[in-house]
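No value in this document is a laboratory result; all are computed from the given coordinates. Because the structure is predicted, anything quoted here is derived from the model rather than measured. Cβ atoms are built from the backbone, for glycine too; each structure is taken alone.
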Structure P
Amino acid sequence: MRTTSTTPPSTAARAAAERAVDFGPLSAAVLRLARAHRALAGQLAREVGLHPEQGALMMHLWAVGPVRQSALAAHFGKDSAATTRTVQRLERAGYLRRRADPGDGRATLVEPTPAGNALRGRVEEIWGRLERVLEQAVPVAQRGAALDLLTGMADVVLAELDAEATRSLTEV
């Protein structure tokens with residue numbers, strides 16, 4: 001005779017089980033983390049009037065200096081049209097400018113303006129806060145392993161994405 005527990009599963013356990021059925025447990029966890037991270041990043045970035053992608057782009061420019069717009073697209077894994085839209089929005093807001101690359105007049109360099117540079121401290125604060133929130137979930141001794149695991153998962157998924165794109169092109 002089978003007995004059933006009279007204790008109902010927790011809301012979190014039920015939600016996890018439902019997600020696992022819908023997507024598989026790893027995919028469900030990744031989607032949940034990605035959505036939560038995106039939502040918090042968006043909420044924090046709004047404090048300075050930016051979207052998370054815009055803040056990340058500005059952080060990259062502050063770290064490396066002026067770069068070609070095509071290099072931004074490659075760095076962030078975006079197509080050139082999406083990168084152009086982000087750059088144009090930041091340009092209209094006065095946070096960055098585009099100029100001809102003196103080494104190659106056909107290329108465009110993107111760089112922060114003084115108004116963009118004025119945001120740096122606040123944007124770095126916001127991304128630091130987001131990082132500290134994530135760090136709360138992972139014990140210090142496990143952070144290296146967690147980072148390796150997440151990076152490895154991203155590498156495998158990106159490799160599969162590239163393979164799918166190649167397969168799609170050969171099917172045309």
Structure Q
Amino acid sequence: MNLKELISELKNKYRVLDEKFNDPNHTFVSIVPDQLHAALGELKSYGWKHLSTISCVDWIDDNEFELVYHLWNWDSRSQISLKTRISRSNPHFPTIMHIFPTAKYYERDIHEFFGVEFDGNSEMEPLFLEFWDDIPPMRKDFDPLKYSREKFGERDYKVPFADFIVEEGDQK
């Protein structure tokens with residue numbers, strides 16, 4: 001079954017909001033949140049057994065996060081990216097670890113950098129930001145300059161870089 005046939009079948013079973021073909025071997029499919037798990041399970045049964053990653057997009061103006069599950073099929077050498085949106089003000093979504101066990105690592109990253117809680121994944125402790133005390137840094141409302149000024153204050157850096165400047169035509 002090719003990707004277009006597969007998408008047609010998914011549209012008959014699930015509430016698909018949108019689909020976009022990047023090329024004949026890669027498509028994006030948007031689906032409602034409460035049907036994502038069933039669609040992921042079905043795709044896995046059709047050969048999309050490799051969860052390449054999960055990514056997150058912060059749609060701050062829509063007050064939503066978009067979770068994107070990137071699946072790869074080794075036999076057909078094709079990719080499907082299944083997308084769904086969740087509330088930014090209450091970012092909870094059930095884990096998919098029962099479908100793809102490796103999801104626990106991707107969910108942990110998204111939790112750490114965006115603040116999404118994956119219900120059922122007990123491994124949400126920070127990996128990189130152990131002592132972080134602000135909103136998650138990949139959210140669009142995070143202000144890195146404000147954070148840096150609050151944590152580190154103003155600094156005057158004097159780097160003696162003049163020795164490294166090469167004028168046009170000079171050889172060092």
P, Q: which one has helix-only ellipticity at 222 nm (-39500 (n - 2.57) for each DSSP H run of 4 or more, over all residues; to 500), as calculated, at -22500?
P
P, Q: which one has log10 I(q)/I(0) by the Debye sum over Cα atoms at q = 0.10, 0.14, 0.17 Å⁻¹, as calculated, at -0.57, -0.97, -1.23?
P
Assign the value 2.3, calculated as distance in nm of label points 7 Å out along Cα→Cβ at positions 57 and 89, to the correct structure from P, Q.
Q
Distance in nm of label points 7 Å out along Cα→Cβ at positions 49 and 153 computed as 3.6: which structure among P, Q?
P
